[in-house]
1. Compute FRET efficiency 1/(1 + (r/R0)^6) of positions 204 and 540 (r between Cβ atoms, R0 = 30 Å, to 0.05) for each of P, Q and report the one that scores greatest.
2. P, Q: which one has relative contact order in percent (Cα under 8 Å, 6 or more apart), as calculated, at 9?
3. Going by distance in nm of label points 7 Å out along Cα→Cβ at positions 172 and 596, which of structures P, Q comes out largest?
4. Taking FRET efficiency 1/(1 + (r/R0)^6) of positions 164 and 452 (r between Cβ atoms, R0 = 25 Å, to 0.05) from the coordinates of each of P, Q, which one would give 0.00?
5. Could you tell me which structure in P, Q was used to calculate helix-only ellipticity at 222 nm (-39500 (n - 2.57) for each DSSP H run of 4 or more, over all residues; to 500) as -9000?
6. Computing distance in nm of label points 7 Å out along Cα→Cβ at positions 44 and 492 for each of P, Q, which one ends up highest?
7. Hey, volume of the Cα convex hull per residue in Å³ derived from one of P, Q reads 283; which structure?
8. For the read-out mean count of other Cβ atoms within 10 Å over residues 156-163, a value of 24.9 was computed from one structure; give its label from P, Q.
Structure P
Amino acid sequence: MAMAWCLAVLDQAQASAGALRVSGMFGDHMVLQRGQPVPVWGWATPGMRVIVSLAEQEQVCTADSGGAWRVVLSPLSAGGPHELVVSSEETIRFSDVLVGDVWICSGQSNMEMHMRPGPDAVYNAEQEVAGANYPGIRLFTVPRTSRFEPQTDIQTEGWSVCSPDSVLTFSAVGYFFGRNLHEHLKVPIGLINSSKGASPAEAWTSTDALRSLPEFWEVVEELPARIAQSQAMFPEYSRQSDLWNRLLEERDAGQVDGKALWATPDFDDSRWRTMPVPEFWENAGYPDFDGVMWFRRAVELPLDWTGRPLKLGLCTVNDMDRAYINGVEVGRFESASGWTAPRVYDIPPQCAMPGPNMVAVRVFDVGNKGGLCGSSDDLWIRRADAPSAAPVSLAGEWRLNPGLDLKSIPPKPAPPPLLESNHRTPGVLFNAMVAPMIPFAVKGVIWYQGESNTGRAGEYAALFPAMIQDWRSRWAQDSLPFLFVQLASIGQGPPEPVDDNMSRLREAQTKALALPDTAMVVTIDIGDPVNGHPRNKQDVGRRLAAAAQRVAYGENLVAWGPLFKECSIEGDAVRIRFDSTGGGLVASDGRPLRGFAISGEDRMFVWADAHIEGDAVVVSSSHVMKPVAVRYAWSSYPDANLCNAEGFPASPFRTDSWPQKDTQDQQPL
């Protein structure tokens with residue numbers, strides 16, 4: 001039986017049982033959208049009268065035959081706090097409700113990338129997190145899951161007030177965007193983080209919308225049969241997975257008969273290696289290790305902590321962990337998709353003792369980098385009954401030893417072709433992470449995605465606008481502002497002009513600007529040659545906020561960089577004209593322009609000389625007497641420096657429409 005069907009049955013059962021419910025989008029500390037009608041909805045006993053009140057408004061409705069009810073509050077002015085009250089035979093109250101602007105923050109891993117400090121964290125992560133005290137900003141994270149059928153409700157941890165604690169696992173781009181808007185507009189800002197790493201755009205698009213695209217029609221039509229096939233395969237896959245997990249436990253040298261031998265205080269670890277923690281173990285002598293690694297560290301606790309409830313804080317763990325104090329397990333987190341989650345575990349009073357205490361952590365990494373790898377500020381033991389008291393730091397030298405190398409056992413069984421946990425299937429993220437939000441009133445959307453569609457630029461050129469229009473249709477807002485980030489640079493600058501997948505994908509993104517009320521943030525100047533998740537998320541948020549000021553708030557400002565407008569051939573040179581030149585075209589570093597390539601009819605591009613003349617750039621090369629085409633910043637990691645006087649970089653472009661000859665595959669992020 002499909003999980004989605006089970007959930008639908010559960011929803012109906014809950015509704016028919018008569019319990020008054022409000023959509024999981026609503027909660028204490030939320031932000032409601034100002035200046036728009038505000039839908040409020042939920043479920044109750046069919047025929048039940050439901051009353052919704054907020055800020056001197058009261059709306060009444062009756063639950064329909066399926067138990068669903070909905071009211072629409074009249075537009076509200078920014079402010080608060082208010083109380084939202086929903087009542088029938090019982091009453092539900094949501095307190096500390098603000099009214100302001102609500103933005104959806106969606107996309108893949110560069111939007112998901114969190115604020116928690118660590119080796120690959122955003123710039124100045126510790127300071128940024130410490131300063132994240134913004135009571136007027138509220139945060140909401142949609143659970144990262146997938147479904148084959150559109151969901152009507154959502155279960156989350158609710159809304160939280162922006163603080164150093166709540167911002168840790170929130171989208172860095174979303175936070176910096178919201179902070180800029182909040183400081184500029186002086187109104188409450190609600191941020192909804194609905195993002196999932198390594199997700200393609202088709203997963204965020206409804207299957208109804210995908211049917212209109214020739215590239216996806218057949219795929220969508222075949223989905224029901226493929227889903228049924230995968231569900232039929234699931235019992236055997238589950239059995240094989242159970243056997244593999246049992247083998248994983250049995251082959252772990254740190255365990256004997258299911259007991260954590262390497263966590264006990266009297267275990268002799270004198271022959272183990274040592275490394276500074278936090279850090280990835282790849283940087284400490286285990287460059288190719290994936291599997292189970294055990295960590296141990298003795299720590300002296302104050303005598304007066306004996307018999308008191310304590311807490312253990314672990315920094316970011318990549319990917320899963322079990323934590324022990326003196327051989328007693330005090331907590332575990334074993335969801336590979338949740339490595340960004342904070343690890344704070346309760347230590348029972350009887351576990352800690354006077355003198356040295358042994359802290360042990362079993363870390364299981366399934367691929368890429370592994371270890372205790374966050375911030376040293378998040379690695380501690382502290383008193384649970386006195387949270388303001390100074391903690392005992394666990395940062396420093398730890399002993400470590402491999403418990404199981406994954407290469408020593410058979411590979412984990414491959415899942416059926418489609419599972420509801422497969423976030424790359426068309427429509428599944430829309431169903432699970434977008435549909436339940438509708439029709440929650442929002443101001444707009446910021447979007448950072450495209451890496452997972454690299455290599456399919458022609459397809460993306462139609463898919464991405466279709467997704468935008470799909471969302472606008474679902475929210476019944478034809479002019480819903482949609483602001484997106486063009487892919488950042490990654491890799492090495494080519495010695496000669498190239499034509500690669502990343503350039504083509506950026507071009508496909510640019511084509512979405514043909515839709516009204518859209519804007520694109522260019523980030524080729526703030527990428528990273530070796531990291532697909534650039535650390536400079538501050539400028540991404542700032543540029544998105546500037547775009548929002550213009551598109552969503554109608555402010556008259558230069559909000560993005562030069563965009564190719566037209567070109568003309570003038571003898572042996574090509575004159576390029578731009579839109580959005582602002583205060584004028586300039587080189588970002590004051591040096592001669594770089595990043596331009598020129599070609600004749602032979603379609604062989606060479607680096608070109610380029611200089612600024614007014615609102616145009618004139619491009620030429622002594623090697624091309626009869627130029628036909630010009631390209632700018634046309635590589636995965638372009639060395640390019642054209643921008644406007646406001647500091648916004650020019651977007652990559654090409655004047656030709658020639659098909660791609662060479663490809664350079666990019667890895668999805």
Structure Q
Amino acid sequence: MNIKVPVSWLREYLKTDVAAKTLAGYLSLSGPTIERLEKQKDEIIFEVEVTSNRYDMASIFGLAREANSILSYRGEKCQLVPPKGLNLILEPDISSPLPLDVVIKNKSLCPRFTAIVVDNVKIKSSPATIKNRLQKSGIRAINNIVDISNYIMLELGQPMHTFDYDKIKKNRMILRESKEGEKIKTLDGQIRKLPQNAIVIENDQRLIDLCGIMGGENSQITKRTKRVVLFVQTYNPINIRKTTQVLSFRTEAAARFEKGVDIEAIPQALARAVYLAKKIAGAKIASELTDIYQTANPSIALRASKKQETSLAISKLNSYLGIDIKIEEAQKILNLLGFSAKIQNQTILATAPSWRTSDIQDDVDLIEEIARIYGYWRLPSKLPSGIVPDVPESELSKVIDLKKALKFLGLTEVMTYSIISKELLFLTDTEEKNAIALANPLTSEWQFMRPTLLVSLVNVIAKNQNLKSDIKIFEVAKTYLKTENELPKQDLMFAAIFQNSTFYEIKGFIENIFAILDRDAKWQKLEKEDELFEKDQTAQITVLGQEIGRVGILNSKVSDHFAIAGQLASCEINLTRLFDSPQILNTYKNIPKYPPVIEDISAIFDSKAPVGEIVAEVKKSGSPLVKKIEIIDVFEDEKIGTGKKSVTLRLTYQRSDRTPTQKEVTLVREKISARLTKTFRAQIRK
């Protein structure tokens with residue numbers, strides 16, 4: 001996220017004579033990046049990029065604190081001055097404090113919640129300084145109380161909220177998870193239907209706050225407001241993130257709660273808010289301080305307040321950076337950044353400040369902190385020496401690349417159970433004795449480990465055929481085949497099914513896949529009949545003589561079992577074998593300078609004549625002039641004869657030294673025609 005920071009506001013806490021451009025340069029070199037400097041009349045605005053792990057930078061004071069550390073190390077004269085009121089004692093100014101009852105139903109939703117009631121509030125416009133700073137930071141000024149909450153969020157990075165105390169019935173607030181379908185009208189006037197598990201505050205059976213995102217309209221501050229509830233807290237970032245995604249609604253507060261806030265600084269933010277309310281709204285503290293701190297809170301991906309000591313050996317630091325930094329200098333850098341660092345036997349023991357507990361996990365994080373303040377540009381620019389190890393590509397990375405290709409080819413991935421029923425096992429033409437049976441199946445639906453992925457995919461087609469008529473799905477998973485050993489053979493398989501498709505479409509798809517995987521696949525007749533596929537509409541795929549998979553039209557008994565209309569084109573490929581086979585070494589060939597001659601040739605063949613063999617024969621007899629052969633059409637009809645089919649091929653004739661002459665083309669075409677007539681008894685169509 002990016003934030004806008006008026007430099008005059010920054011200088012209120014960072015006392016230095018360093019020019020704005022120089023300051024931006026220091027920060028960009030060793031801290032957050034200043035992406036742009038914008039001039040507005042007499043003001044310079046920094047546009048600061050805040051990385052997701054440095055939530056402490058999403059505030060004016062946090063940026064001032066970081067800049068003070070960097071400038072101090074560079075020897076620049078500077079001083080960090082905290083905002084006034086951070087240590088204000090929050091005790092009632094009246095003899096009879098107002099009641100405020102806060103109940104948190106689930107501790108994991110809100111690790112810390114602080115609140116206080118102020119009375120005698122005079123709602124009016126904010127002072128010009130506050131209004132201008134909010135406006136230059138990109139937030140509209142509303143009134144002095146609401147502006148205080150936004151001001152604190154920008155100044156300290158602590159989102160806060162305000163309620164009209166008199167609109168809270170029975171003075172009771174219950175923080176809980178929302179129920180699906182609940183609605184709330186937020187401050188922007190929109191009625192929002194809430195998902196389950198959004199964090200909300202309920203008052204007398206009505207919702208008054210969509211926590212961490214936006215307050216409810218029914219508890220907002222108006223001109224008539226006299227008593228105000230100020231509260232600062234932190235929420236479970238996971239709940240906030242999910243809610244903003246479902247609602248497609250993100251606010252400045254939500255962006256900060258998603259990343260986390262400094263849980264230890266929450267009381268200081270509330271004290272600062274009360275200080276400003278006293279100063280610009282005439283407020284008086286009218287209740288006891290409510291501070292609910294869920295110390296029993298286990299790790300729930302929140303910004304924990306628990307401080308851990310991290311050790312860093314100076315030898316490891318210097319080894320990583322490639323230079324020799326004195327241990328005292330490394331300690332000085334960490335102390336400047338707010339760490340509590342001490343030296344013990346050439347090791348630095350450092351405890352992160354409360355605003356850095358989330359992103360400092362181990363010693364390499366300390367190395368990063370020391371390196372950036374020391375200056376990356378001061379490190380030697382030397383490439384590491386030695387031999388780069390040749391690590392074979394993992395099977396997982398190959399599968400991920402394959403899945404990406406399949407996505408762009410228009411297929412949808414599915415994931416199905418590895419266990420099938422006895423009924424589905426029967427469809428695979430596998431006997432029970434040859435299948436892997438579960439010793440204690442829970443139901444009849446889950447009895448056997450599947451020997452093929454295809455029946456599972458057909459089941460998916462059956463359940464979705466009413467939605468679409470051209471479903472194309474795939475799955476990458478293991479199959480389980482019985483062996484003589486105790487453990488089954490578990491090869492990684494790829495299977496795909498095209499609904500209402502043809503053999504030629506699935507064949508073209510597989511050819512595309514093999515081109516992407518750089519494997520040279522051959523197509524052959526099945527050596528043994530496969531009951532899963534239709535006869536004469538199936539083929540086996542081999543690589544270097546080893547069978548890799550099968551492709552074809554699924555047997556009608558399979559589609560009939562699932563009541564699927566239309567034929568199913570499918571394939572199943574053994575990826576374990578395929579990945580073990582060598583890839584094709586791609587070679588460079590010059591682009592031909594001379595145009596080719598392209599013509600079609602059609603012939604009538606016996607319907608059982610394999611098209612692959614026809615193409616192979618044409619390629620053999622047309623070489624070297626024929627450079628490319630494309631199948632344009634395969635047509636079967638009684639008009640051309642029973643048991644006959646017409647095949648049209650597009651031939652590309654090309655030479656590297658000149659354009660082929662018509663005489664050369666004619667001679668090669670006649671040679672091809674004669675070969676087809678002799679080999680297949682083909683009838684060449686004129």
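Computed from the coordinates by the stated procedures, all read-outs in this text should not be read as laboratory data. Remember, it's a predicted structure, so these values are computed and weren't measured experimentally. Cβ atoms are built from the backbone, for glycine too; each structure is taken alone.
1. Structure P comes out on top.
2. Traced to structure Q.
3. Structure Q comes out on top.
4. Answer by label: Q.
5. Q
6. The maximum falls on structure P.
7. The read-out comes from structure Q.
8. Q
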